[in-house]
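*Asks:* Scrolling down, you'll hit the structures one after another.
None of the figures in this text is laboratory data; all of them are computed from the coordinates on show. Quick caveat: nothing in here was measured; it's all calculated off a predicted structure. Cβ atoms are built from the backbone, for glycine too; each structure is taken alone.
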Structure 1
């Protein structure tokens with residue numbers, strides 16, 4: 001039996017954010033159905049008749065649907081979960097026919113892309129753990145069980161940058177040379193820039209020096225193993241995370257704290273690169289440096305921390321993050337040597353001309369270069385996990401160094417379906433009470449923009465070069481709902497598992513997500529005072545939900561303070577033409593566990609202040625209705 005609170009404060013004037021939030025749910029329900037009708041076949045696969053000529057492409061098929069089961073978990077339509085499962089199955093058959101998968105898993109590719117591919121699987125496991133358990137464990141065992149040849153426990157390395165289910169797949173490419181196109185050379189320079197860039201010679205050098213041994217981006221494989229731990233609780237997965245991520249932490253410590261990006265097959269950092277700690281595949285010198293290294297590192301660090309309870313694993317990331325900040329310079333984006341112009345021109349818009357802090361994303365023999373505004377995903381994920389003063393102070397320093405107003409909400413949808421961390425942080429700091437309605441309006445704009453894109457491109461035969469069309473047209477947007485209802489940043493895109501201060505279950509339908517007509521707003525995420533408003537907009541239907549502390553019920557709710565209106569005199573007398581102001585007081589109860597049931601009579605609202613014990617129990621996909 002769960003502790004129960006019943007809302008008693010009457011809902012008279014629904015807040016704008018609540019109406020906008022339920023409006024977004026309604027629009028998204030129409031949007032995903034329209035996309036599925038336009039771009040997918042009867043068995044769930046994408047409409048594509050071409051071949052795939054390189055190792056690239058698996059991620060682009062799965063990424064199209066990555067946040068569909070996430071929307072279900074937030075409270076999307078009940079049939080969105082089976083629809084998401086159908087698309088995973090259909091795309092998997094499609095990619096198997098195209099020769100890209102073996103035994104339903106990537107034959108062998110880098111973890112920058114594998115991490116993107118697997119987000120769909122992780123959210124399906126979160127939504128329906130029993131149905132997806134066996135498949136997810138089979139995939140994780142490729143890395144945990146050394147018999148598969150992917151992991152070398154003696155040197156604590158993943159043996160190759162391109163790894164997966166096919167032990168025969170070696171190197172980085174299948175021909176004689178790496179397909180490094182002229183525009184890539186102009187934008188990024190050449191890999192192994194200290195060697196002569198003759199095509200054939202460079203391709204052979206890349207095969208020998210970069211095609212074997214471990215690379216930092218493989219840390220994203222930790223998400224796959226953490227997913228297995230959440231499904232089973234098997235200590236083998238916890239021990240693997242401690243061993244593998246621990247080895248990288250030791251290498252970072254030996255490198256002055258900064259995470260190196262390459263390890264030779266014999267376990268030595270720089271063993272194939274004449275001692276260089278940089279220069280590995282998808283590492284510090286490769287496109288896009290910190291963009292790939294930082295995301296993989298934070299996936300590994302937080303996976304190991306969550307699995308073991310040892311928060312010092314976060315120190316795998318902090319020194320490298322602080323190092324690039326220390327090399328920061330104030331400049332306009334138009335003055336920077338950024339290789340990510342297409343990203344920032346949309347995200348900054350007019351502020352490309354505003355002097356602001358830029359940090360280097362890449363490092364080679366010349367030192368630090370490729371200056372960009374700070375990507376906030378990594379420092380925000382660290383702070384959300386730790387809730388530490390030091391991680392919060394870093395965010396405050398970044399805001400102080402920023403030349404643009406963090407309260408600005410811009411209408412864009414990045415590949416990661418993220419990028420609005422700054423205005424969300426300003427809102428949590430109490431600086432921008434209008435943020436919820438503005439971010440929900442921006443989300444609506446992106447859904448409608450993408451639906452227009454669907455109409456323009458539906459029915460078109462997609463050539464291989466344009467397979468990003470599906471991602472660019474996916475009208476499901478979840479960042480705003482994740483921030484406002486779960487009190488969390490969007491998932492780390494290159495292989496992370498979702499963070500959340502709170503999640504919800506519909507107690508009557510016994511499924512994850514907000515019940516119909518219920519809106520939620522998290523306005524504070526400090527452990528001692530996680531503040532949550534719940535509103536039942538239905539004028540006649542009661543709703544019942546369970547509030548869960550943490551994405552994986554890893555926190556305990558110590559106490560819950562809540563708003564109360566037990567004086568009915570606000571209603572007035574029979575012949576009154578108006579009503580009075582409800583008298584709102586507060587009460588509190590002890591909870592002592594991860595779940596709290598809230599009953600919402602028609603047209604009621606409640607504010608909860610939850611005092612949390614962080615990471616008080618082993619994380620798990622088990623929910624409040626499981627035995």
Structure 2
């Protein structure tokens with residue numbers, strides 16, 4: 001879109017109704033992402049479903065535009081991706097420093113990190129969006145959805161069917177979850193058995209959300225997670241449990257071994273994968289920024305600094321001023337948080353050092369996460385690996401000043417401070433991971449960058465207001481695994497547990513570096529295999545996904561490869577249709593519905609648990625001996641029926 005055309009036919013873009021609609025969609029998708037992330041350690045991209053819902057709603061207004069829909073999905077996706085802060089913040093509850101989530105302290109912490117992420121990513125737009133050939137898979141897909149839905153009858157019909165696909169799968173996932181909570185069918189199944197001189201387990205949860213996640217991440221990531229699962233449960237766990245004590249309870253031995261040993265090996269693999277990813281992309285990032293700066297100088301010299309609407313970012317003075325001004329509230333937050341610990345005795349130098357760390361780490365992380373999102377998509381970007389490196393950096397700085405081990409109360413205060421610092425840095429990472437994807441969508445539909453960047457800030461604020469009460473609700477209803485007094489029904493919160501364990505290990509002096517080293521060795525081998533497969537043009541083996549397969553419990557990972565396989569065969573079918581892009585998008589929307597339906601019911605169920613004080617308020621029976629096979633039959637049948645119906649909808653030509 002040129003400046004002249006923009007002047008000739010002005011289009012509504014940043015409107016009050018768009019902001020309100022974006023805020024409402026934010027409420028749903030952020031709550032769903034918080035629950036999903038705490039359950040399985042993964043979140044989903046919200047851009048495409050938000051765009052579909054927005055278009056369906058704004059079509060009721062004669063003045064709705066593609067640019068207004070783009071603002072709605074920008075707000076919703078920013079808030080949705082900010083929910084990844086749950087990879088860090090629950091760690092403060094897990095270590096026992098917090099018992100809940102203080103609302104304003106949590107909200108300000110989330111908001112300040114997210115706003116910094118927006119500001120850091122503004123100068124990167126030209127380097128990594130307009131001045132590069134990065135694919136931005138999710139940004140391009142969202143732009144195509146917006147274009148298809150803009151004005152045509154075919155677009156209206158696609159919106160209708162897409163929304164129907166989301167609702168259909170969401171209702172099915174919620175209904176299955178409700179039935180499972182009655183205990184008439186099982187939520188998960190597990191068996192423990194000896195393997196060699198050790199023992200292991202085979203387990204799964206009957207979760208439609210996991211099928212949806214697998215469909216979205218794709219075959220390469222799904223198979224890599226399956227490889228990690230095999231390494232963990234057929235290799236590491238039997239090895240680490242051998243020899244079995246006489247008369248040992250297999251469930252207890254296997255569970256404890258996995259939690260205290262195998263997961264730290266997975267952490268080592270994840271760490272190596274994250275470092276390798278960063279090293280690979282630093283060169284392209286630097287060269288991209290240099291070329292963009294050179295292009296900007298040439299453009300300003302030749303055109304007098306005049307830019308088209310589609311090239312106007314937030315003024316650099318506002319960006320820089322916001323970054324500098326943010327240091328004051330960050331310092332206040334750090335000072336307030338440090339009360340009651342050793343840092344409070346002489347806070348100024350430590351807070352100054354922490355501010356420097358946040359600023360420098362933020363710049364690097366914003367560039368790295370933006371590049372990774374552009375290369376492989378925000379959903380597949382190894383954002384948790386960035387969190388691991390960030391907490392290690394913060395912990396090592398504190399360990400260098402105060403030492404490790406020693407007084408337990410001092411160690412706990414330092415661990416909490418390291419996690420709090422990481423939460424701010426991680427807010428920068430999560431938003432940078434999403435912003436450039438949204439700005440790519442905006443570039444393709446002719447949006448005004450500064451308006452989109454302002455919408456991103458609004459999305460951050462909405463997300464920061466929503467996330468703390470959802471976290472509090474889930475904490476009160478279920479709790480988090482590893483926290484003091486955790487229930488049997490506690491949510492795993494895998495990344496938060498890992499990141500807090502790493503901080504505790506560094507500052508408490510009890511981290512088993514041998515386990516981390518074994519994981520690092522596995523990660524190095526996987527990196528080599530992945531590179532060789534890439535050179536041979538074969539299906540890749542993403543190292544981070546392998547690490548996640550090692551780290552996460554089998555019950556939370558087994559169905560992801562299954563979903564990836566289902567999605568792979570569905571997409572192959574879609575390619576043979578008259579409109580393959582539409583058919584493939586329908587699959588994405590149904591997979592998203594699986595996640596949204598189950599996750600939103602999970603949040604609602606948490607409210608029921610909190611209100612009744614019962615862990616099983618919907619149970620109709622104490623136990624059903626046929627619950628597991630019945631669940632398997634119903635689960636497989638529902639999935640088969642839904643995909644069959646989806647194929648019928650996707651194969652009918654758009655009217």
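*Asks:* Which of 1, 2 yields -12000 for helix-only ellipticity at 222 nm (-39500 (n - 2.57) for each DSSP H run of 4 or more, over all residues; to 500), as computed?
*Replies:* Comparing all candidates, it corresponds to 1.
*Asks:* When mean count of other Cβ atoms within 10 Å over residues 410-417 is computed for each of 1, 2, which one produces 23.8?
*Replies:* 2
*Asks:* Rg and Dmax of the Cα atoms in Å computed as 24.2, 83: which structure among 1, 2?
*Replies:* Going label by label, the one that fits is 2.
*Asks:* Any idea which of 1, 2 comes out highest on mean count of other Cβ atoms within 10 Å over residues 50-57? Working shown, then result.
*Replies:* Values: 1: 14.8; 2: 25.0.
Largest one: structure 2.
*Asks:* Also, I was wondering about something else. Of structures 1, 2, which gives 34 when relative contact order in percent (Cα under 8 Å, 6 or more apart) is computed from the coordinates?
*Replies:* 2
*Asks:* Assign the value 1.1, calculated as distance in nm of label points 7 Å out along Cα→Cβ at positions 202 and 362, to the correct structure from 1, 2.
*Replies:* 1
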